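Q: Please go over the structures that come below.
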Structure I
Amino acid sequence: MSRGFGLAALWSPFFVAMGLALTLAPGARLLPVSLGGLAVAMPALLLTGLLLCRRDDIDTFAGYPMHAEALRLPLLLVVIVAISHELAPALGIITLITISALLLPLAVLLRGNGAAGLRQYRAHIETTLPGMAGELLLFLAAGILTAGIASWVHFSGFTLQLTHFGALEAAGLVGFSALAASFGIHPLISVSSLAGMLLPITDNLDLLALSILMSWSLGVILSPCSGTHLAMQGRFGISGFRMMAWNWRFCLLLFALDALVLGLFERLGQGAA
């Protein structure tokens, strides 16, 4: 589950990672960035399955029941956001996601349960959503720290001494963010701090957005303090450091795959240009 959630952040428009990437790289396009993320997510998921099948206790694991009904609503949300973004590109992707995620479940509940569905919807807002306060505070704290770092960079005149942002530099951003995540620094903080310094020298905003997605994905899988691992620690009683011990070898392979796809993504972008 840890790896699955982290890899989904590589392409899904419903993850905060995508909103962050498109915000920090204004002008990046959703479709090419999502396809680049899928080019990593699909083989990484296959690799995850192959590695987990080698565990001695695999025979005791029942797995997760997959059926079409469970996938219908998420797929419908993806389709709605993708079509809406093409029809109304002036609307921000975060705005489209917010509107769709609020209205579609309400429509489904009203159609299936009528007035009772409306009461379920209200109860979810009043009782379930407040349970996400811890994650909200994490992002607020990260935003404050990011603003402080950005102010320091502005007034100090600090620069990265780079004149070009290509696949090599993008892989460096991913690697640095992963290293910082291993010490408990959320990728939100590292990529937000560096993106402001990289943006003036970047002529490939899609590449920058993709590297931000990769930084987030790799960081949350590796970091013992990521929101995903904190949620699993609360639900399953598994230490975040234990999750890190399970995932660090996989993360090395994932970083190599990230670097390979970044190189191909840059070449394809140059070819299309």
Structure II
Amino acid sequence: MDEKDYEIILTLHKLKNITKTSEKLFISQPALTKRIKKIERDLGIDLIIRSKKGVIFTPLGESVIPYIKNVTNTLNLMRQQVESNHNFVGGTLNIGISLNYSHYRLPEVLKNYTEAFPNVDVKIVTDQSTHLYHKLENDEISLAVLRGEYKWDEESILLNTEPICFVCNNKNMNRPLDSFTYIGRHVDSIFQAKIQTWLIENGLSIENTKFWIDDIETCLDIVKEGLGWTILPKICLNNFNGYIKSLYFADGTPFTRSTYILYKKLYYSLPQVKLFIQYLLDNEKSYQD
């Protein structure tokens, strides 16, 4: 088996479909089927079972996937290590960035970084922090910028801690909160639990909330129109002209949200990773100065 075989198996395992795999890898279906049969002969096992809905990996087929992933990761690290020893900043940078950070901070960081190091192939996944955390655990990304607290046994850098704020338009700033609508936003379960704690401490219920929004900017637009109030992190409020108030829990503890850079020690020796971390830190410092 060679690297192309590894790529075929991993892509097929992900897509569970011969047609989609052939399109993804730019291989004709007959050639792909022939290659799969050869891999099966080399291994002496049946990797897949074909069905009307796609393909199903056999138990033995599933058992080889972790080994193929390890071999692929090792080969990638070897190439990147060779490049790093030649004082050349290149290779691949696989990173995962939380949705909010990617919207409000990443473009500036990315612009500066790619201008300085044009030979780095930057691959970015933006998603909720919980999903990125699992990708980091599974070595699908080298580095993650996550919001919230996560149990992580390797390297972690606190990027910032920001206030969580009550937000409404100026006309509604003195209204009792139970007299107009709370605008809900879909967030991860840990952050939602903290919001719920604050609401309970303040005698508020959101059971009859009319609006549940995915996008922060849409949420802010609804607030600007005076249709309700919401709870948002400070990172998204720089251009908001309405009423903003930092929140506190009943014991006086500030309601905050922290953002961390998480990575494995193994990857920090790669210059493209080390430099990207420095660019993240420098960019954040510019907001705090």
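Q: For which of I, II does helix-only ellipticity at 222 nm (-39500 (n - 2.57) for each DSSP H run of 4 or more, over all residues; to 500), calculated from the coordinates, equal -14000?
A: It must be structure II, since only it matches.
Q: Right, here's the next one. Identify the structure, out of I, II, from whose coordinates relative contact order in percent (Cα under 8 Å, 6 or more apart) was calculated to give 20.
A: II
Q: When volume of the Cα convex hull per residue in Å³ is computed for each of I, II, which one produces 155?
A: Here the read-out was taken from I.
Q: Supply the structure label, taken from I, II, corresponding to mean count of other Cβ atoms within 10 Å over residues 50-57 with the calculated value 11.9.
A: II
Q: Out of I, II, which has the highest value for distance in nm of label points 7 Å out along Cα→Cβ at positions 170 and 194?
A: If we compare distance in nm of label points 7 Å out along Cα→Cβ at positions 170 and 194 over I, II, the biggest value is for II.
Q: As an exercise: distance in nm of label points 7 Å out along Cα→Cβ at positions 226 and 258, calculated from one structure in I, II, equals 4.1. Which structure is it?
A: II
Q: If mean count of other Cβ atoms within 10 Å over residues 66-73 comes out at 13.5 when worked out from the coordinates, which of I, II was used?
A: II
Read the figures in this text as sums done on the coordinates, not as results from a lab. Small disclaimer: the values here were computed from a predicted structure and weren't measured. Cβ atoms are built from the backbone, for glycine too; each structure is taken alone.
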